[in-house]
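The structures considered in this document are given below.
Just so it is clear, none of the values below were taken in a lab; they were calculated from the coordinates. Bear in mind the structure is a predicted one, so any value in this text is a computation, not a measurement. Cβ atoms are built from the backbone, for glycine too; each structure is taken alone.
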Structure I
Amino acid sequence: MRQISSFALIILLGTTMALNPLESKSNIVIRNSHKNTQRIDEDNKKQPTDLTGAWRVDIAQGDGIVIPTYFILRQNGTVLDGTVSIKSTVDLQIRNPHQEGNEIVFGTDWNISYRLRPEGENLYVTIDYGNGLEKGSAFRVSEAEARPPKSIPLPALKNVKGSGAAQTPPMGWNSWNHFGNRVDDSIVRAAADALLKSGLASLGYVYINIDDCWEGERDARGNIVPNKKFPNMKALADYVHERGLKLGVYSSPGPRTCGGYEGSYGHEDRDAKTYASWGIDYIKYDWCSAQRIYSNSQLQAVYQKMGRALAKSGRPIVYSLCEYGLADVWKWGQQVGGNLWRTGYDIQDNWQSMSRIGFSQDAYAPYAGPGHWNDPDMLEVGNGGMTNTEYRTHFSLWCMLAAPLLAGNDLNNMSAETLEILGNKEVIAIDQDPLGKQAVPVVKNGDIQIFARDLEDGSKAVGLFNLGTTTAKVNLNFSDIKVNGEQKIRDLWLHKDLGEFKSNFEAEVSSHGVVLLKVVPDVR
């Protein structure tokens, strides 16, 4: 999640909140450094209600968990300013506060809007996330409650011995991109069954990873307990293991996860032991609310705490660092026991997001290798926001980057085209090549990019990518990939040997498309 800079937008409020803001007489003045200040009509000027202080609104999540959001407001006469702690995960400055009818309305830089309507001593709150509303009554609390807890002292930096897991990039499925907070025990079991039925499990897709929103509260001894959507996590792990697969979960080094659920802050050792007792094989550890307590310069020590806890848990668990590429994580991720680390922000299911992320991984290539991988985020293949051509490019690029392959679609409702993309054995073999060499661009010429990576058998994988809006001819000069003499070339999407070529190879590449090749020296 992003740290957001504050804005200098403020508002003057009156107590008469029933006027239509479109009417000529208004009891509201908006001050903005970029706009002229409007004048209050003297007939409507009244003493404002004082909203100064901390407010809490509890939102029931439908899984037995109630998650608080806090507002810390400052009203100086008729001027209102303040912050929102979204589900106790991040503090954002309110922006563009104004009055609409009898409601105070403002937003944040996360495109979440808030409506506050005074009701007696409380505020009736409507939160609009853009894809759904949450509503509740906010009540006053102490500012101490609304602010993050004091930081726990961090250990001195010391290398953590890794588990030896993930010698090739992890493959499997993650619940978030398609199911989000709707994930439950039945969805996870169905995903495990679908991996087997589809044949994807036999190709290496073995991790079934539950993302956020599985967590409940802590019991009297401080042990994390799943919420009511997951009645028995040990039984779920057994179900997954009986099918030859592995189970993963999600947490945060902060007090709350990104969704506002219970994080691992102050409970790292206890949580690691709990995960091991359940039979967990993978943990995704998301920075989220830790940013309210620690600075980015402390990331390594924060992630080291869980790395050490996992190392002491008695079970080899893949450790996925989800820290959005902050603090040059690729330089120290392996030192805290990490097997993979995010190199940037969340992917979205569209060409702009995918291509922006995928074609900007060059600098991280030296840090990838067996047991430690750069993670450009999960796959969106099959979720509907891109064409099949773009999904082939997405999958090809991730395989060239030696990235983890975590499908994020509904495995029980896949088209034949989606299964064909996710199940391409020849392309998967590039991703899983034991040498573990991440591809780098060898040609960047406008919309044309050519990526190449060395493979263990002495051949090369080469991707001809066309980022443009029309079909283009792409010429591969063998000197660009540092080979000479005759080369045998195979197209990994057509599953076809194309012949032998002496110095170059040319292909037509469709808009937003790829031609993915294996280039093998002719040693006759």
Structure II
Amino acid sequence: MTTKHAPEQGAPPRAGTATLPRYPRAMVATSCALIGMIMGLTAGAIALVPDLGRDLRASQSDVQWVTDAFPLLVAALLLPAGAFLDRHGRRRGMVIGLVVLIVALAGTSVATSVDGVIACRALAGVGGALIFPGTLATITVALPPERRTTAIGFWAASTVVGGTVGLVVCAVGVELVSWRAPFAVFCGIAILLLLLTLATVPESRADEDVPADRVGAWTSIVAVGGLVLAVTEGPVHGWLSATTVVPALIGATMLVVFVAWELRVSHPLLDVRLFAEGRFGAATTALFVLFFAHFALFFLAFQYQGYVLGRSTLECTLGALPPLGAFAFTPLGPVLAARFGRRRLVTGAMAISVAGAVLAAGMGAAGTATYWTFAAGAALVWLGMALAMSTPTEMIIEAVPPEKHGVASAVNDLARELAAAVGIAVAGSAFNTGYRSSVDDHVAEVPGGLGRTVLESPAAALAALERRPDGAASVAVVHDGVLAGWTWSLVIMAGVLLVGVVVVRARCPAGGTTALPRDLVDAR
């Protein structure tokens, strides 16, 4: 049975069709679990890399590709994948993506070479790109308006919770078994989610068979792929190296070609004029800035806890859980948006994140080297993100007709993926700059000829110095350097968040108050 939901009052009729879900809550839960798994596979690699590198004797460049291959392919393929799902069926695309992902995860768990791991991670990225936009598009098309806002809130929270759970799974797997174990676990989870997708997720697609924009698809793949590759390689090989500059130039050139083509073609993959519309532009800006801060902070959390507090990867992961508890307030975001308006909610929540970044930076500058230095500021950063992140997603979806919900979902997802890559890259570069500037004047004082090691790697320096009876003073130098890198990175994060507040304040319509979701009203 196929149906069209009645349009919201004052809104144009919806053109997309979807089979009504027999189990709407199970459909939402499955979609949230799917997106959580994708984010878990992105974040979890952080915990696997050291053991994997030692076991397979991988170079630093190889290890970097193990981490980057998956998110790079996901980001590059999101827009064409979203269009494919709109044309051929979102459920069908998700099922294909899950099958590809299962094969890739199984292959990764038994790979005997680093090249095999990288190839499987890239294949998994293809599957992830087919799954990612289908989850949100299905929720928005298959659910009636009064239930959609809350479901989007849970979906948005799953993107963060999934990354955290994935990191815990990987850290525990490495600690208790090996780096292969988490991939086997994820493979089992993917098989279960395939069965749940077949059982609970309805099929949906665009009403009209819109011609495929192949030029837009290929130029978007090269543009996004080139830019993401440049951002991820910059901190490793240097921002002016050929490895960084060449893909950046190719990506930027293809981005110009993509925009020019999309402006003239009759059926564009993505109507780029949407970004000039206040609601759509403000929403994408807010998502990018929020996830920039989230992934930058996630990266910094491991630097601070690992180097200053001396914690293992698993302990660092567990240490991030208390401040991440702020995401329990995510369902409150739509309620506040309904009461105070979307612009006030998003800008106010982002201001809370700014305050958290400033607080953590101030503690670092003061040399307060305790767990609470990280936890207090991080809790505020993540509280602001929890309150704000579902509203921009809803605004992006509302700005396009239902037959383009797959592409709109891909734009929403792409903002998160790009923000993750840029956030980690910028935080890493800022951390390295602050750290090197702090320790540079003390290199000559480091005993045992370890000055170069201290300058290049706090991890290697601490491992060497802590074994020496004359190394205590130099350990303190490394700790101060880490705090300097932490502080500098957080100042930049606060600046990016503040710019986001100004942009959203200027571009988001003053109105835009949403009706309170019926299920929340009933719960009250």
Structure III
Amino acid sequence: MEVEKVVDSVNAMSKEAQIAEYDTYKGEFEHEYSEKVKNTSSPHMELKGAVEGNFSTRFAPEPSGYMHIGHAKVVFLEQEFAKIYKGKMFLYFDDTNPEKESQEFVDAIKRDLDWLGVTFDKEYYASDSIEKMYEYARQLIKNGKAYVCTCPSETIKSYRMKGLSCPHSRNPEAENMMMFDEMLEGDYDEGQAVLRFRGDMSSSNTVMRDPAIMRIKKHVHYRQGDKYIVWPTYDFNTPVMDSLHEVTDAMRSKEYELRGEIYVEILKALGLRVPRMHHEARLVVKGSLTSKRKLNDLISKGLISGYDDPRLITITALRRRGIRPEAIKKFVMRFGMSMTNSVVDLSLLYAENKKLVDPHAKRLFYVENPVKVVVENPGKLPKSVSLKLHPSNDLGSRSYAIGATFYISGSDADSLDMDSKIRLKELADLRILSVSKEAIHAEAIKISESEAKSMKKIQWVPEESKLECKVLIPKDLVDENENFLQDSLQVSKGYIESFAQKLEKGEVVQLERFGFAAFDGDEGDAKQFIYISA
């Protein structure tokens, strides 16, 4: 009722009186509005407890696959936090699983990071500190916080699910130390023995139920060769490495939130400094896959060409597709630091990319499913034509000799019949004389500018300077259940103007009335492009 009285009172005022009354609160309103815009348009960029001038974090990829856009989100966030808190950022390769890791992936990750423009204050590898990890393992055994277990994996799993103590947990320190030495000497095969942290088998957090912290892996390591056969697990290796390398603030995926408890307990048991932990949600892209196992399966089956397949959201695939690093950064930074999983499509990424490439993208004519057009009075056409490479920026031009035969796209040809009028863009106006499966015949005409406003203006490619062309068009790779979509890569074929021979691989152009695309190189006799967006 009170609100209605106020509204009626305001409505009864003259316009001049309303403006005068508003002016008395104008500053307050504008300040409130600017704060609202600031708070709603900027991503959340604060880490609880972080200290300016005493801040260091790390980007910690496992070199068992290629970086994807989710990794880019993490590393850009860490980079920004290092700037905000005037601190440092390290590159830490979490490489303690010799079965899956390789130098190829290390090189690919470093190459992608360099392309993204991310630099680090130092670089280090978990596998270079294995001897130190053995020392800490022995310290845990000596303090009664770790024991060697030789139960079958199924038994371990059953005990953990039921909250039952393992019989080996009662073994004395000396026996555990002896068995650990036997693990190191190769007396056990893979899966026959593990070192377990003595946590709390009754804990509601199953992670705390005596997790394995050392296991046997008799695979040659890409960096250490066959020097080691006992390797630390993520739960043991990560907190120790973070503490030793003076990480103050560790950013971890939300899915590791429950593992934070074991992270802290292991460091306390070793008397090591405990870094602050900050968790952030994963960036989930609709229609995409990031699982290394599933991607490797698709590659092995020949369903995708590799980690740079244009349907993927790996950094190497996005780079091949013509996406700029700045666009990736602006896209991922929209989401800031959040505990809410973001399920997004890539339209926002494409929009950011378009802003960056549009001023520099040369315009070229491409005709899909080409149809021949023969001009019966070629004498009415210019002998040659010079076309600007950009409508508003000075990127130069390209010139072509003009004959009697051209090609237009099949979709444009389908809309024509006898007496239709079209304008070959920046060249000539035509009236259609006949239409057949073999060719369209036309004559060059002159029309008024007022009539031209309603005419269809289409791109074309001259007979004398046409090149075979195909454009790969990536679609969603998988459905909502992560089932592979057979039609996820479509191919458009046609002719492109011969200026395409001058393009550099990776260069982004706009194929007029088709979309932005990146030149992917020669594929047989054809120039191959990868479609980006409209």
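Some notes on this structure:
- Looking across I, II, III, the calculation of distance in nm of label points 7 Å out along Cα→Cβ at positions 296 and 504 that yields 4.3 traces back to I.
- Parent structure of the calculated result 26.2, 96, given that Rg and Dmax of the Cα atoms in Å is the read-out and I, II, III the choices: I
- Which of I, II, III leads on mean count of other Cβ atoms within 10 Å over residues 136-143, largest value: II
- Of the structures I, II, III, the one that 3.8 was derived from, the read-out being distance in nm of label points 7 Å out along Cα→Cβ at positions 312 and 344: I
- helix-only ellipticity at 222 nm (-39500 (n - 2.57) for each DSSP H run of 4 or more, over all residues; to 500) derived as -9500 - corresponding label from I, II, III: III
- Origin of the derived value 0.95 (Rg/Rh (Cα atoms, Kirkwood Rh), for residues 336-447 alone; candidates I, II, III): I
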